[in-house]
Structure I
Amino acid sequence: MQKITFKIQGSEPDPYDVTFIKDNSNLFCTCTCKAGKNNTHCKHRLRILQGNPEAIVGENVSEVNTVASWLPGTQLDKAMLDYQNAELEFEIADKKRKKALKVIGYVMNPQ
């Protein structure tokens, strides 16, 4: 098992602790921010997983790449890919919805 913790400056005065644990093919991550404590996604964990060191105030910025390298092939990687696909499908559906509303508006008032 491997473990890396980062200090991240968020909206609170004290930095958040963001911890990543790699255990075989599993990757777990926690954050002490409000979203992290409520077991929802938080931008602090996502940024690091995407290789973004923004807001890290600790001295281990170089370990961001290590954590990002742990992601491929994990359950979390699959969940993030599913989310990205859902976002793309949503954008396509939203464009169709907006187009349909324009047609409705035109049909209601064809001036």
Structure II
Amino acid sequence: MWDWAIWAALLLGALAGIGATVRLLRRVRETLRDAEDTRRDAVRRLDQFAAKAEAAADRISAVGDTVELQESVGRLRRSLARLAVLRAALDEARFTFRPVAAVFPRK
């Protein structure tokens, strides 16, 4: 007699589960896209910063030969070297996780 109510509740529960799964998958996809956009933006900004810093170092070294200026240029060059090492590590990590990233959906 109450079979229709049980079947309706089971159907409603199944539909709710499917809806929740679809919503979760959409959120995961959006999160992955946002993470990729953030990474791409950070790399682009680091490239711009490195280019500007290198140009500034070249201009500063051409201006004069004071001791303080040379120390500043030396610190700047060491910072640029550290930036290059960090960028190489980022590229290595990107290469390492490329097979895992291939599984996730892209835009």
Structure III
Amino acid sequence: MTLVTLFVRGGREAGFELSGHATVDAEDEDGRLICAALSSAAIMAANTLTEILGAPADICQKDGYLRVRLANQAAQAERILQGFTLHVRGMADEYPGKIRIETEEIQDA
């Protein structure tokens, strides 16, 4: 199962973290597709935030793990995160048991 943690600061979206894999075994085709879709959406959101909008962010990426935390709040950046959240929630509804979503309040960047 993939865990998606949505970071919130002062009631506003401030980043996200993905960890784990949606696959249950090597033959789990749905799980591999879900992992690929989540990874693609997360990387697109991270690149749009940092490379297109120029939003300062703390980013950590390893195999099966990605964390993006914005250094400060910006309306355009929050809209990108809202789109990412909408996409992830839709995937979680479509593939129950493959994606778990949590929200975490953060204080600093």
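Each value in this text was obtained by applying a stated rule to the coordinates, not by laboratory testing. Computed from a predicted model, the values in this text were never measured in an experiment.
Can you say which of I, II, III returns -0.26 when log10 I(q)/I(0) by the Debye sum over Cα atoms at q = 0.10 Å⁻¹ is computed? Computed on structure III. Here helix-only ellipticity at 222 nm (-39500 (n - 2.57) for each DSSP H run of 4 or more, over all residues; to 500) was derived from just one of the structures I, II, III, and that gives -12500; the source is III.
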